1. On relative contact order in percent (Cα under 8 Å, 6 or more apart), which of the structures labelled P, Q is highest?
2. Looking at structures P, Q, which one was mean count of other Cβ atoms within 10 Å over residues 441-448 calculated from, given that it came out as 17.9?
3. For which of the structures P, Q does the calculation of distance in nm of label points 7 Å out along Cα→Cβ at positions 25 and 121 return 4.3?
4. Figure out for me which of the structures P, Q the number 5.4 belongs to, where distance in nm of label points 7 Å out along Cα→Cβ at positions 217 and 513 was derived from the coordinates.
5. Where is Cα Rg over 2.2 N^0.38 Å largest, in which of P, Q?
6. Starting from the value -14500: which structure in P, Q was helix-only ellipticity at 222 nm (-39500 (n - 2.57) for each DSSP H run of 4 or more, over all residues; to 500) calculated from?
7. If distance in nm of label points 7 Å out along Cα→Cβ at positions 49 and 305 is computed to be 2.1, which of P, Q is the source?
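FYI, it's all coordinate maths here, none of it is from the lab. Not measured: the values here are computed from a predicted model. Cβ atoms are built from the backbone, for glycine too; each structure is taken alone.
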Structure P
Amino acid sequence: MIGAIQLGTWDILIFAAYFVGIMALGTYASRRVGGTKRDYFLAGDRLPWWMIGGSIVAANISSHHFVGVIGTAYKLGFVAMCIEWAAILIGFNALLWIFLPFYLRNGFYTMPEFLQKRFGTGARLMYALTILVIYVFIEISAVLYLGAVTIDTLFGAEINRLFGTDQVTLFGSSFAPSLLLCIVAIAAFTGIYTVLGGLRAVVWTEMVQLVVLVGGGLVLSVATLHATGGWSGFMATSGEWKLLLPATDEDFPWTQYLGAFLCISVFYCATNQFIVQRTLAAKDEWHARMGVVFAQYLKFFLPLIIVVPGLMAPTLYPGIEPDSTFPTLVEGLLPQIMPGLVGLVMAGLIAAVMSHLSGAVNACTTILTVDFYLPYINPKAGETRAVLFGKIMATLIMLMGIFWATMLLGHPDKPIFVYLLHAYGYVTPGIATMFLLGILWKRATHAGVLTAAIAAIPLAVAMEMLPAWLENLEAAWAATILPYLKPSFNQTGIVFWLCILIGILVSLRTKPKPAEELVGMIWTPGSMRLPKEARYQRGILQAPALWWAIVTGVVVFMYVWYA
């Protein structure tokens, strides 16, 4: 839990100016939205590459990156980079070279539409229901909770003094009234422009939020470096940097790249409505691909900004709790440098919360409208009624997020970063299996991928129980393999490959779709090429493959150098 942080006059002014500016921009962008589904859900197919890449990263980065990743770097060191850089090598490459051409050339609004066309209704509904549960009960509620905790560190004491109490009980949970008010305030501020303006308002505000969160991160990094000997002091620690740890490491075993990171990264970056929806709103395929490449560059540099303070913090504050690293640095370093810096960094943290929240809500409304309302509830609905339904659903989703966030307030002893990773470990193996088998193997069947997806959760539960069962055995082989089965990422990887095996075996025993129904749905090497009109209009320096090769080469070099 973050401790109290004192704000000066300039800090409050900067923090308030951020909120006023975001609301003004969001309201202005909302007034420019048309009345069609593509205007509301896909920003009218007019997003340029730089807005696509920037909004992908702004939506991806949230408060658990600032607090959780900085804490991970404090505790474990440079290996904290691996989650972000693995996304460059695995997830975004899967989106860029495998999935994106099929999403765009088929004109999809949502990821479930791909599963509908490739397999059928069952796969579509399973993914849509699963992703909605993930967004509401994991993404939206957890981000509201973290954002509330952040604001509470700034204004909680004053708010509780106004209420005359520091403890209230609601839905069976006891917590400070300031936390509930902060949850409602964040939901209200973010919800207004998200509901009214759809994806256009979300992306416009995300671009400003990206600048604010980068600015806040840079300020904290520079302050930490200044206090620990500058760049030379930072590079002096490079001898201890490691990106690959032993296969038995409980946090980040190198074997995670063989399974867990493969399925989590493919799910989150390549098949996740929350992330991919921005590419579907591109002006054309070139802009979509360049947007993904730009996101890869941002994903390379942004973690450096976030991880640097965590790496250097042990020099200044040895022995503190990892999750308290961020507030300790903010309160201990920034007020002495310049008035207003604490307000800027905390505004950056709230910017991360709001961008993540607005993106998740918008993704939910798109799926609810396109995959449930239009096909099953009101197939004859016109453009205006479909957009209205989306706005109503956005409001209800935000209310559900508020409710579940209050449930999390009643369990502050559960680290929220652990809560997020643990929850994703149950569902990502099955989802990744559905999409990978669907696009890479024409023999994959509807029954095969559904069986694999359904099996994922019981397999994950069984893998969690397996180490305890092995500990009770006295066999030598059990003692040998036990250390490799304890890391949760190793467990997730095993579940993923079991899901792949189940999907293959069941597919081989069931009837596949006719070849004519799979035209344009199965990946081939030729799928990676841009359409002719996009290839011949631009020179080599504007080729997505060139800029992709540079950033990928740099990341590979870092892995080899710091292996």
Structure Q
Amino acid sequence: MENSTLHNPHERLKRLIYKSIYFAAFVFFAFKVYQHYHHNYGYTVLPRFDHDFQEQSIDLLKETPHYTHEDGYDGQFYAQLALRPSAQGIEIEQAVDNYTYRARRILFSWTAWAMGLGNPSWTLQAYSFQNALFWFLTAILLLRWLPPTNWQNTLRFLACFFTLGLVNSFSRALLDGPSLFLIALGAYLVETRRSWLGAATLGLAGLGKETNLLSIGALIQPGKLRSQLNSQFLLKAGLALLPFCLWFAIVLNSSQLGRSENIGSRNFDFPFVGAFEAFLMIIKEAGEKGFPSSSFLTLAILGSLIVQGIYLLARPKVDRVWSRIGIAYAILMLVLGSAVWEGLQAAPRVLLPMTVAFNIVFSRKTFLLPVLIFANTLTFVGISSFNPPLIEEHYEMVDQSNLAYDPVTHKYSYLEFKRGWSVNEGKKSRYWRWSEGDSIAEFYVPGNQRVQAEFQFTPKTITPRNIFLEVNGELVWQAKNEQLYGDVYTIPFVLAPGNNILRFYSPAPPERVGNDPRNLSFALVNYKLRLIKALPETP
């Protein structure tokens, strides 16, 4: 029967369409991941390093180029653990917001360090990018349960591939996306009768995030004698729990400061309390804003997660591995606290295994299609929010002129800081960049015309020193900065067509301040490059 179906031209055409949709999904995924790459900072825009945490961060992070945001997020702490994979020492304990909470989730800091071969810059990029790698691998694994053979599988595969939890995990370089891959791999190994290897894989997942250990339920083998079931399950569960218990003991024993804020106190509550509080908060905020359309979408996200959980609990299929995993996470959903439900950013990530389990085991009856679509509201939101963050460059063009626009590449030129500079610090309203004493910045002028420009900044030095600026080898400005902050200077000069080199330097040797490992000479504060007008060609 199956062979006759495959030889049916109509069926072959449908399968070709399904495979084309899968292929397009992977292409779309790759394109979106590429869009998140920043020409100056790579993927380090994703962990959301907070500029307010820069002072207490480890020295290795300060020395490694990365982008800082005005509002940070958890990924910044796991990225620092990747730079210090031993997770030991007073410096790393002081750098993260909660040492024992972060350090016990060490696995994906280790994988980033390994992929970066211990090089700080590579490691930071690897940590920031690895979500995309594990996301791709998870999608490959999902083909086992949702192959491109019919429209039901295609719909459910797309729902899992672009669900909001995976998008949020990638866009903030968090642990939930990589964790889902190990859970899926463990489920695959259990299904293929390699349950001991599956137990080891789930144990590895526990080092990534302790809640991943809820997937141990996948190791239960229904249908066996109760005594054999209990003994084998307990041994496999013990194997899965062992890595986390040993590593957590090492973390607690090695802590020198004993610093552990109760960061997870609002993560759990009595059943339904957290979700009900989130519902009331959505209604309250919607009422204050006149019930905008976004409030109904937020309610739909909350409702979709509840529908997924209720279905898995109400229709248990304990003979299926993913159903057992989904039930465990559905129970977790019931007791999640207000901190996880707040803003509905964390809950879709935390409950990712539940979302995948729901799509794999949900009924295939056509009349239930509206329920399936509503329960995957997360996917519609995920696709719409799968966009790179807006990173502003610190230079201006007067009247938004097109003097920096290249009609060949359809891109605008930007002021690119090359050698001799530290990373940009501060925030949008006040920012600065330190030079080690002889530093180069470059700016490319498209076309064949010279451009009248000016560079404005406030110099900052530790001790008095002379500072010089050369543009394409010609000295255009010099001044002696007597105090910590100098005057605001506006320096006019002419940029030539093509690449222009701006050299900032000071003859005096650089200095060091406190525990800062950098050689500091001078800083440019609130610097701006303005393009004024194109100049006529010289005869």
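1. Numbers: P: 30; Q: 13.
When relative contact order in percent (Cα under 8 Å, 6 or more apart) is calculated for P, Q, structure P comes out on top.
2. For mean count of other Cβ atoms within 10 Å over residues 441-448, the value 17.9 is produced by structure Q.
3. Numbers: P: 4.3; Q: 3.8.
Derived from P, not from the others.
4. Checking each candidate, the match is Q.
5. Q
6. Numbers: P: -22000; Q: -14500.
Matching structure: Q.
7. Numbers: P: 2.1; Q: 3.0.
The read-out was computed on structure P.
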